[in-house]
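Structures given as structure tokens follow.
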Structure P
Amino acid sequence: MTFQSTWSNLLEECEALGEKATLVTPLSKKPFQIVNVQEHRIVIEFPDSEEKRPLQRNQFEILACRIGDTVDTFDLERLPPDAEPYAAVLSLHPRFEIAEREGLIRESENPGPSQLVQAPETETETERTEPDLAIYADALLLIDALERHDVTDLSDQETSTLVNLYTLLSDVQRNADDLRQDVADVLLERVHYDQPIHAQFGSVQRTSRTYK
């Protein structure tokens with residue numbers, strides 16, 4: 001197999017990596033990411049230092065040849081300074097693997113997936129707790145009532161249902177107004193005059209009034 005075929009396969013493996021996939025160098029365990037795949041080079045970035053480094057095609061070819069020249073194995077300790085990323089990226093190729101215990105990179109007919117790829121950490125969902133607020137309980141009761149009764153035509157509803165709806169709506173409105181005032185008191189300390197603040201569900205603005 002020519003190295004051009006090996007190189008083409010390696011580029012495909014790099015492009016198939018997830019956007020946030022992280023590799024680690026086999027000896028120093030420095031994390032890095034592939035940020036650009038080009039015809040003659042692969043650009044990596046070290047997140048800790050934000051240093052970007054191009055890995056050249058010809059250097060990959062030299063490493064592949066050295067592996068083939070030494071009975072399909074190469075001692076990682078023999079890598080030149082700063083060449084560890086070449087071995088880590090080459091291990092993405094289906095024909096190469098790194099044996100960390102032996103400290104070798106080798107060619108194998110049946111290698112597994114590279115052990116130097118770290119899956120991105122999944123974001124943990126923020127833990128939710130049930131608030132001890134009157135409006136929360138009233139809102140749940142109101143939602144339940146709205147789901148059980150069709151309020152698009154109130155004239156079809158029984159009197160008892162209308163009384164329940166009116167009571168729940170009044171409770172939610174009263175408790176919402178109380179909580180809204182508490183929130184407003186805190187916002188007043190953070191919002192400057194005539195400078196709107198935007199958030200996901202809307203915007204607020206503190207205005208000044210002039211009396212004549």
Structure Q
Amino acid sequence: MKAVYGLTGNMGCGKSTALSFFKEIEDIVTVEMDKLAHEVMESPEITRKLRQVFGPRVTVNGKLDRRTLGKIVFKNKRLLRQMESIVHPLVWEKTEELITRKEHGIFIIESAIIFETQSQGRFDKIICVTCDEEKQKNRLRKRGYTDEKIINRLNNQFDIGYKERHSNYIIRTDGSLAEMRESVMELYNKIKEENDEYHSSIPGDI
């Protein structure tokens with residue numbers, strides 16, 4: 001059987017670090033939808049569509065200028081959703097191709113915009129990675145984000161409280177990396193136990 005879990009959370013909450021710990025677990029298959037989105041956006045077909053919608057300034061010598069595109073969409077939620085409507089269907093197509101390659105397993109699918117794109121129904125369960133707001137902002141400042149840019153980016157994401165309330169599991173990342181790794185392992189053991197119980201309950205299954 002397959003069990004597909006969505007891993008989400010807002011920027012600066014530690015989602016990528018949590019995913020890196022899941023990658024260390026041998027029987028977990030991870031898929032980074034945010035990374036796939038970057039690859040999809042570089043494809044000629046999507047670059048052409050983005051140029052048609054957002055104008056020639058988003059390309060340089062036929063290649064997508066992601067920085068210019070970002071300046072346009074991250075200040076306007078409507079334009080951001082429009083960009084996602086162009087990019088995300090193909091990202092999901094590629095994600096599903098990766099999932100279908102394996103007949104069974106536990107999949108952790110990372111995406112920052114599961115709720116924003118109303119994709120939660122595609123997963124068996126959702127894991128939300130979260131932390132204290134000030135810690136989140138300090139992490140982003142260390143990455144070079146200005147306070148204005150932090151506000152713009154976070155305003156385009158659903159409130160983290162909403163994501164927590166609508167998720168099945170929570171991973172908090174306020175503590176040390178060792179504590180985060182321990183939280184990930186505890187959740188993995190819980191997920192594995194749940195799936196082992198389900199698998200053993202199937203009639204005729206040995």
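If FRET efficiency 1/(1 + (r/R0)^6) of positions 54 and 134 (r between Cβ atoms, R0 = 30 Å, to 0.05) is calculated from each of P, Q, which structure is the one that comes out at 0.00? Present the calculation step by step, with values, prior to reporting the outcome.
Values: P: 0.00; Q: 0.30.
Going through each structure in turn, the value belongs to P.
Taking 14 as the value of relative contact order in percent (Cα under 8 Å, 6 or more apart) derived from one of the structures shown (P, Q), identify that structure.
Numbers: P: 14; Q: 36.
Comparing all candidates, it corresponds to P.
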Given 1.34 as the derived value for Rg/Rh (Cα atoms, Kirkwood Rh), which of the supplied structures P, Q does it correspond to?
P
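Have a look at P, Q and say which one yields 8.0 for distance in nm of label points 7 Å out along Cα→Cβ at positions 6 and 174, as calculated.
Working: P: 8.0; Q: 2.6.
Going through each structure in turn, the value belongs to P.
Identify which of structures P, Q gives the largest calculated value of FRET efficiency 1/(1 + (r/R0)^6) of positions 22 and 166 (r between Cβ atoms, R0 = 30 Å, to 0.05). Walk me through the numbers before you get to the answer.
On the way: P: 0.00; Q: 0.90.
Ranking P, Q on FRET efficiency 1/(1 + (r/R0)^6) of positions 22 and 166 (r between Cβ atoms, R0 = 30 Å, to 0.05), first place is Q.
I have -16500 for helix-only ellipticity at 222 nm (-39500 (n - 2.57) for each DSSP H run of 4 or more, over all residues; to 500), calculated from one of the structures P, Q. Which structure is it?
On the way: P: -12000; Q: -16500.
Computing helix-only ellipticity at 222 nm (-39500 (n - 2.57) for each DSSP H run of 4 or more, over all residues; to 500) on every structure in P, Q gives -16500 only for Q.
The numbers here are math on the coordinates, done by the rules we state, and not lab data. What you are looking at is a predicted structure, and each value in this text was computed from that prediction instead of being measured. Cβ atoms are built from the backbone, for glycine too; each structure is taken alone.
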